Structure 1
Amino acid sequence: MMSLDSQILQLVSHGIPTEFLDTVERLTKEHYRQCLEQRFKELVASKGLEAVKTEVNDMDWESTFYLRHLPKSNISEVPDLEDQYRNVMKEFALKLEKLAEQLLDLLCENLGLEQGYLKKAFYGTNGPTFGTKVSNYPPCPNPELIKGLRAHTDAGGLILLFQDDKVSGLQLLKDGQWIDVPPMRHSIVINLGDQLEVITNGKYKSVEHRVIAQTDGTRMSIASFYNPGSDAVIYPAPTLVEKEAEEKNQVYPKFVFEDYMKLYAGLKFQPKEPRFEAMKAVETNISLGPIATA
């Protein structure tokens, strides 16, 4: 395990066989070349993006598709996936789900929370939501004018990223400086989202990050998001709230995850702090019982 920041890790001892990761990468890159590359070129041409002269702030230089795993998978319904790729991504999701739950228990241990607390906090009525964003970042003629992915923090819980081991581009913001997250073969980058910042009352913070487009090579990114259930009630763990902060009303808000996501949809590329303040302003009297972890 290599730590890049107090809130982000590059994990190499994750238990997922390297041969399996090689298969995921090979099939993902084949799928992009066969099904998505030409579509992306046509999109770029239609918007005149090869010859832009000023910075583009309303779109990203990326080709993406999404897979949903929990609470109900949609992998069988996603078009253009070869059967082998479909089956491999199903298996990959199962491995990542198990890894995410192990990591949540490690966070509980680090925070002094009862084992299972974070998993239960994510549960809601039908369990957590879990999905994958498969992205490719093709060569860009004007990377200084178009970001691969604009700066943002992730809205959800735990993010597990399997990224290209040759083409770089991912950066995180630390102490006001953008730092490269270097490609490391067979690693899984672990990032934390806004919901874990709230539940840990800021002990862990979501990390602002972005993707810089490159002029050479297509960068692969497979980001899986282990998030709370849509109706999960998110609030700081009581044992992590200091009395002084509570008295000064400096505690993070309490809200339903789906409500936060509705707000985030329009404010993704803006600072997270106003989102938290907005949720405080609409905070309702949600009935909270103790989280049973047994």
Structure 2
Amino acid sequence: MNRLLPRALMAPAVLVLVLWMLAPLLMSIYFSFVNYNLMQPGERTFNGLANFEYFITDPDFWPAVWNTLMLIGSVIVITVVLGVALALLVNEPFPGRGIVRVLLISPFFVMPTVNALLWKHMMMNPIYGILADVWRTFGAEPIDWLTDLPLFSVIVMVAWQWLPFACLIFITSLQSLDREQMEAARMDGATAVQRFGYLTLPHLARPMAVVIMIEMIFLLSVFAEIAITTAGGPGNESTNLTYMIFKQSLMNFDVGVASAGALFAVVLANIVAAFLIRIIGKNLD
């Protein structure tokens, strides 16, 4: 009885959560095997694996996969490297450190759509953007970032928003660093580089693994920054898997192919998550 009561109280919430996740997944599986177009909603003929074949053989598929991997890898490298550097700087006492910490983590609370609009109009606009004014100050021609360097521009936007998350995790971890051990190493003649390599970096290994896992899972679904700024272009230079699925569903009205692409993304996300969990599990042990 003592065991059944807590489970009975949790059962409604667990059931709602399962239905909340399971219903869209089952619908996606169903639509992925039928020929369902929103322009002809009455026709739902079974077509087997044709939707998967169409999605994978789409000319945008492999560029989208490459762009997705480039986006994830670049953002993780930027946020981890700069996050560690900023955490080390902010961890040292100085006047106004509390205010700096608050300002440092504030970009993480900006919505992705607002983030995209901010960078598109205020920073990267080739006519009145801040970066254009900086370029003119040094006598250089302003760069049309979203046209000439679309994927790099998206990477900068996403990295700017996720950098505070990584920095916050690293700052929290540095608070538990053994100060006596660090002071002993300093008294023994260890340089700053040696203290960082042999003491600080090993201490940050676990937080780094957690940051990489969480960011990689969430970065698979980056959409707003691409939709607001580049719309996947020019051509397919900034199209990722999420935006490709969007184009199939709401621009081509092909729910069947979009559902097949969504299942492919789910499988990819689970493979990545399982791979990272195994690596992080070994690291935590």
Structure 3
Amino acid sequence: MTTTAAAPPSASETAQRPQGRKGGSPWKRRAPLLPALLFVIAVTQIPFLVTVFYSFQSWNLVRPGSQHFVGFQNYIDVFADSQFRGAMLNTVVLTVVCVFVSMLLGLGLALLLDRKFTGRGVVRTLIITPFLILPAAGALLWKTTMFDPVYGLLNFVFGGETDWLSEFPLASVMTQVIWQWTPFMTLLILAGLQAQSKEVLEAAQVDGAGRGRTFLYITLPQLSRYLQLAALLGAIYIVNSFDAIYLMTQGGPGTASTNLPFYIYQRAFEGFDVGQSSAMGVIVVVLTLIVATFALRLMFRTFDVSGGVK
């Protein structure tokens, strides 16, 4: 008695056969993320929508019953406000200078820390320390220890009795912010330096390329993505600087060191103007999104999916 072997299933039968529950439905795979998504929506998107709603209202808390719809009048008044334009200019100057200088200092420190020397781990820890200090504590430290006109270390070193926070308010704030963010830039750039191929560096050295040419044509292109990421993250965070200005200068003298977050705070919690402060907040969010989107598109155009420079 002979038996015939069963013919293997055809390709069409295999395609029609149910695949089983290999990965589960998409909703089941995404279900663990729902609590985090709901939390993000609750603490970010809902307050922003409420802010947008109040930005179309004229409402001052010291005048009960004054709330009424005014449309885009708050936005028109905000852009016509000279103090708002001055605060915006201070914000741009503060952000650009702090990001640029902290990146240069971070690049120099990262190049030094990339070399082998005794105690390198201790030095790295000490350099990272300023970024681990709370911004409020760092601002008070610089205000009382460095910039004090009587007991400050700067006047002790350079002599004189200069009141740094009164004569150079914005520069003093920028110095503290640069001190706070340079370690962050150092960490990102140092990661880029340690990720570059040692074989390529050795080949360049064998070919007779000096340190300058090696840095310019090999190391710097390798660091481009890290520098752009550092600039993007630094700009997003530094543009919202509030602690240093509030604790060191209170936006003064006058409005010399007032930036947009501090000016919004003044209008909302000192002037009790809910409508215009909400409009200012919406404008700041929109401008930040535009800058972040432009920077991200620039990064995506510069580097392809595999990470190579186009």
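Give the label, chosen from 1, 2, 3, of the structure having the highest value of percent of Cα pairs over 37 Å apart.
3
One of 1, 2, 3 was used to calculate semi-axes √(5λ) of the Cα gyration tensor in Å, for residues 169-264 alone, giving 40, 12, 9; which? Write down the numbers at each step before the final one.
Numbers: 1: 31, 17, 12; 2: 47, 14, 9; 3: 40, 12, 9.
Structure of origin is 3.
When mean count of other Cβ atoms within 10 Å over residues 161-168 is computed for each of 1, 2, 3, which one produces 19.0?
Values: 1: 19.0; 2: 23.0; 3: 15.5.
Label of the originating structure: 1.
Coordinate-derived values only; no laboratory data. Worth saying up front: this structure is predicted, and the values here are computed from it rather than measured. Cβ atoms are built from the backbone, for glycine too; each structure is taken alone.
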